[in-house]
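**Q** Quick heads-up: structures coming right below.
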Structure 1
Amino acid sequence: MKIFIAVLFLSCGFAFPQVISNTQQGRLVPKKIVKPPVITIVQPVIQEDKVIMVSEKLFTVKGTYSDERGISSIKVNGVNAEFQNGEFYGLVELKPGINNISVKAISFENLSCETSFFVSLYVDSEGPQITIIEPSVTRGIKIVSKKDVIHIQGMAQDESGVREVYINGGPVTLDEKNHFTTDLALTMGDNTLIIKAFDKKSNLTIDTFYISRRNDEVISAGKYFAFIIGIDKYKGSWPSLTNAVHDAKSMEDELKKEYGFTDVISLYNEDATRANIISKFEDLTTKVSKDDNLLIFYSGHGDFKQQYNKGYWVPVDATSNSTVSFISNSDIQTYINGINSKHILLIADACFTGDIFRGQSSELPFEKSDRYIEEAYSKPSRFAMTSGNIQPVADGGKDNHSVFTYYLLKYLKEMDSKYFSARELFNNIERPVINNSEQEPQYKPLKNAGDEGGQFIFIRK
């Protein structure tokens, strides 16, 4: 009698045993081929070479199985799973990070099939994101209201779901999209609005906003930025000036002290190079928001090239009459177009600066009223105020200022209204400048720069 040994190779497809036994002398009978179990993962849906991302610690694995002679056990990561009628179910407690999930089925023939996949557990430790829709809130700026009750509308968002939201300690109702609304009574002066939002994992977010109730506020304004440039110390072909830096610094002081310009960028003399001026313009495109206001003041040499029909600013490093170191009015307008602010007012006290006005434009008719201030501020504006037209202007004037800047500063100091527009300011200085110099100051909207008929509004502290 001969004895034959059976060798078994297992896989999750077929097992191919080659088993031979001896029944009678000289007769060989092959045994039946036995297939290993077959398992299919139904939940989660597995995509090849992709890690499954989840946020829940307990992870469910479901699937189907089949075997001709029956299954003795199914294990998920070594733990017995529930199975019957061709379906199985198992739970896995995940650890933070990537987890290897292995499912193994063993038949009564002791044949097995095993499959595995990866699951990444994201541990949510952040609270909901709170967004205030009404009133408009920008970058922590204090909201100003004349009303005794203000309507609050907002929403809370979180991947795990939002459980509840409180405003100043009181719960608010959430709709199916997690929007909330409430009316808040305001006292005179500053009011604090504290919003707390919990997600379904008890993570908390707290946002605080400030609402100021004042009777005398006509508009609710954003931040006020200023970009001030003054150049006296020219070299080469350009003679030095006497009053430009003094004019610019006086303007900076007045805006800071009396008008609440909180963000002021200034370049004087050797710092006012072409590269630095352009760099600061580029910085303003990221610093200034859509609710903010920007005033640009330039005091220095200007030039006009007839052959190009174009006017220029002359930076401190321009030593010749070549335009290679100049900044053209069209370039200045390009930089202004790139600044996403509510209002921009360019004030230029230099020769030939009136060239910046091209084409026809119009503006809101001026009237001295709160209604005009509200309407003028509500619409974006892009205006320029220049010391002259396409003509030379004088450096000397009164009290160590040019004629134009002397009257500009004079009326900034003397305007008795809390709110006034750049148009009203210009109306006050236009006639005195004309009567006391050979120049004609200009004030017009900038063409194709985003002006929508509004006005730059000065707000006295």
Structure 2
Amino acid sequence: MIIAIDGPAGSGKSTIAREVAKRLGMRYLDTGAMYRTVALLALEAGLLPDRIHEAAALATKSDLRFVDQADDLTRAFIGDREVTEEIRGREVSKAVSPVSADAAVRTLLTAQQREAAAHGDVVLEGRDTGTVVFPDADVKIYLVASIEERARRRRAQLLAKGTDQSQEELVADIGARDAYDSGRDIAPLYKAGDAVEIDTTGMTIPEVIQAVCSLVEAKRLHLAAPAEAAPQAAAAPSGPAAVPAKAKKYLLSRMIGGPLDSLLYRFAFSFIPPVWRRLFRMKIKGVEHIPASGAVLLVSNHRSNLDPFFVGVSFPRQIHFMAKAELWKFKPLGKLIDILGTFPVNRGEADRTAVKRALDTLAAGAVVGMFPEGHRQRTGEVGQIQSGVSLFALREGVVTIPMMLDGTERVVKKGLMRFHRVRVAFGPPLELPGAEVPRAQRAVLVTERLNQAFHELLESLPEAR
């Protein structure tokens, strides 16, 4: 996978690209350091402003090396001389735009960048990465920020290195570079048509990193989804779908009937829910939001290994859970949950088999349950929503129901079962973005709205915290 991050000077490209690569276990290629090093060569050789056309030949003859560092700036070398700090000085910053606009320089460095990224799984940043260098990149991001914000960030970087430059000077420098980069004839700065724009003004670095990683995860799952798995379910209702009084219920269990129901699940549902609810003095609200039929994606927060039991006894239909593959290592348990309709997913990778199983289950009009936080949140707060949930939520005909569990994290303490009260709240179906919104942006909106729904449900249960 190739991730291209573009944007104007000071928008945070290098920091975000480096941190995203680290989080995703990918390589980071600092294209900006490459252009800056050539600009330094040109400055020292006196090529600016009239002999810039000689810069490419000079770079070809020079031994340029770049060493990525996980927690710091990419180290740059000309031969044995390290120029990491020099290439980020003010003079080089002013020279890099005219040097990078030279056709021969761009041809030379573009070829080197393509060669370096040939093996894939790389994050690159620059100004034309997604438009010229890698127009077919898997994920394209365009970072922007106000010029004042970008100047503030740049000043903070300089102060950290012991250099002071006024905010006014930096605003002027960045503005001049924006104008030059956008107006140059060779590879001008502009947003690719299929890039997702993220305005980082006022955002923290972790927030921007999460936004980018969410887009990457959504793309991975989209690539993993088999094309033939598109569901054929009817269009989902737009408003809350109450459980009709005449919904078909099994005689013994009183569970609402549906496709893919298993006999063991129906049998267990006939006696476990009432016992479980009484033992844990469960309070359940929002059941009226649950559709009695059709494809449903049930998304719940995650606090305890017992959560699937509490979800199951609260929901009136059979749920086919996506569960971590590690559970199947204990074969008797794996066999049991297989019979109950649960299926494994390998976390941390695009599991095509699990994706297809989930899509087939939804296509049949059944219920798929998942915990999109990925890991248990024992503190009782809402965790980070993994954007892979959007692959299923955005399928035609699927109703996405958010659910909040509270109190399950206190049921088991020091290995002992405690009958602590558990509260459950189901929210109304998520309002999802339409097809007019680009798919990558829709994935971000799904995670944002699900996160909002989780917080609203949590606030509706204040006495349980």
Structure 3
Amino acid sequence: MSLENIPNVASPAPPKPSPLWLKFDFLRPEWVFLILAVVAGLFIALVNPPFQSPDEVAHFARVYQLSEGTLIAQKNQTQIGGWLPQGIYEAPLPFQKITQLELPTVYKMLKQPFATEPRHFVEFMHTALYSPVAYGPAVIGVWSGRMLGLSALGQLYASRIATLLGWLLIVFFAIRAMPVFKWVMVMIALMPMTVFLSASTSADAMTNALALLTTALILNSALAQKGPVCAREWLTLVAACLLLALAKQLYFPIAALTFLTPTARFGSRQRKTMFCLGVIGAALAANLIWLVLVRDTVTVEPWAHPHDQTIFIFSHPFQYAALLWHMLDWSQTYLIWFVGTFGELNVYLPPWIWPTYLAALLTAAFLDQGHGRPLKSRERWLIIAVCAVTVLLIVTSQYICYTSVAAKMIRGLQGRYVIPLAVAGLLVFYNRKTKAPGQTFNLLVIAYCALVLVITGHTLVDRYYQ
């Protein structure tokens, strides 16, 4: 057949490229987190007035002390803290109990030379016990700022940004390592209180980041990995649990989640028990070693008597249990603080945010599957037990160290203390039956988190810059 006799058949038109907004399969959870957290975190770090984060004066003083190479806090008669330069001593004074931020004051203090002499004793008993792990990025920020000749206020902002960058890096890899619940972890990481803390000098930023990373590594080992547990995997889990325990001592029970790892990966129940107890033991040993090092700087509130409080708990267990039950009357307040309350717990988000955020988290926990095996009933009970024991340790520590004997309520409890446990706690709702509707679910999570972060920024601006 000649070429002239071949019928002229039109070739099919090439498919039209999909609109960009339909390609959200490529927008991975960790990148969504990074983009939103960078924008919101930098905005909050710069807009939030100096020393208007929880205990930021004490955190900053401890960070500066560590940046000079002093690992253990100092004593001055009955006070615990450190001898710090005049610039650090004076920096918080203009920002005590502010209602509106005066920008000329900020500009003036940013330009001031850093006064290194004379030195003053600055008391920070509540942060003196924190190890350098809790402040690693902040210490780098302050040291770098001092080397660059920044003022004390400039060093504060440098420590905020350094803390934010460290938090971003750790949480990014935590989300990437999660086999399931990636979007749940994104929502916890982008929660207003979490981002607000990460944009400050608070030790809570590193604690939250390390808790998320530890949880992710444990779940990856327990739900996704197959084959025998290798030495690298074991050492990684030990290192993560050890760092978390050093960041904040009372979260070491999270290491017990390693018992979620299937026995088949160890070859025998005995090897699994030795492995898991080894991880828990490493975290507990790090805890005890640090407490021994700082034993001479441990102090409590004047009205608290730890010895008497401990005796009271053991001699009146039912009365103490009734007190714990009574604290549930404050549950709504703790939940509001958990989602986000700023300043000295006096800057509130719109009242609809906290219930909708909690509802969104629960919905995501039911729908967000990922790639992991199902959980067994006894494994869910293990998760509940670990979270309950950790909360009990936190509550009891506040009762012993910050509350008077036989008091009717426990002082010092904060909703933000539960953030490190949030992902693990929500895991009890994880199931393989209910599935999220793909891109729609992802888009809703992204849109909701972005909206809440915009409102968070507006709340801070409206509060301090009217």
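**Q** Here distance in nm of label points 7 Å out along Cα→Cβ at positions 151 and 351 has been calculated and equals 5.8, so which of 1, 2, 3 was it run on?
**A** Structure 1 accounts for this read-out.
**Q** May I pose another question? The value 3.6 for distance in nm of label points 7 Å out along Cα→Cβ at positions 135 and 159 was derived from one model only; which of 1, 2, 3 is it?
**A** Clearly, the read-out refers to 1.
**Q** Also: Using relative contact order in percent (Cα under 8 Å, 6 or more apart), single out the structure from 1, 2, 3 with the greatest value.
**A** Largest calculated value belongs to 3.
**Q** Another question about this same structure. State the single structure among 1, 2, 3 that was used to calculate helix-only ellipticity at 222 nm (-39500 (n - 2.57) for each DSSP H run of 4 or more, over all residues; to 500), giving -5000.
**A** The structure behind it is 1.
**Q** OK, next. Which one of 1, 2, 3 has mean projected area of the Cα convex hull in nm², as calculated from the coordinates, equal to 37.7?
**A** Structure 1 accounts for this read-out.
Values quoted throughout were computed directly from the atomic coordinates according to the rules given, and no laboratory measurement underlies them. Source: prediction; values computed, not measured. Cβ atoms are built from the backbone, for glycine too; each structure is taken alone.
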